[in-house]
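In what follows, structures are represented as structure tokens.
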Structure 1
């Protein structure tokens, strides 16, 4: 698989901004992104800042992707840091609602 097709398929990227750690997800979020999820999870809590999770460009999310979101929220809670999920598509919002996890979504 080329980098270009991997980018189109989906990805998880952590950006350390001045006031937040931003985790951006896009495309198809599934178990194929395990390494990216692990790296983002390890880095997201290195600083004592809120974590913002941007899921606006997610087109599909499976149980591995949901587990990643739940893990982020649980670790944040345990560390006393705010974690908020922003911009879910209707498909992602439906999955979260079905699993009674819609409280993860900010606003």
Structure 2
């Protein structure tokens, strides 16, 4: 039986669902309050733009969280996307360092 994974949740979805909606904060208000364009916020929410260190610092200050939270959400999302796209290829093409050393040593004999 093949297991289908859920699509990764973008940091923007978390921003919207966990911070903006519960606190009744519009994208316009957030963009004004953290001094960025509304386009940046909209792109983040719709998964068209990543959360950068700059944005993470602003969100962390505004929501009294840490920049690491926002960057961690972005990194986790990026890794899940990369695994989906490249995971099988990497598994087939790249071996562990230890196995590479064994292969190199056996070729020297």
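Any read-out appearing in this document is the output of simple, stated calculations on the displayed coordinates, not a laboratory observation. As the structure is a prediction and not an experimental result, all values here were calculated from the model.
Numbers for the structure displayed
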read-out	value
Computed -20000 for helix-only ellipticity at 222 nm (-39500 (n - 2.57) for each DSSP H run of 4 or more, over all residues; to 500) - originating structure among 1, 2	2
Origin of the derived value 68, 35, 22 (Cα extents along the principal axes in Å; candidates 1, 2)	2
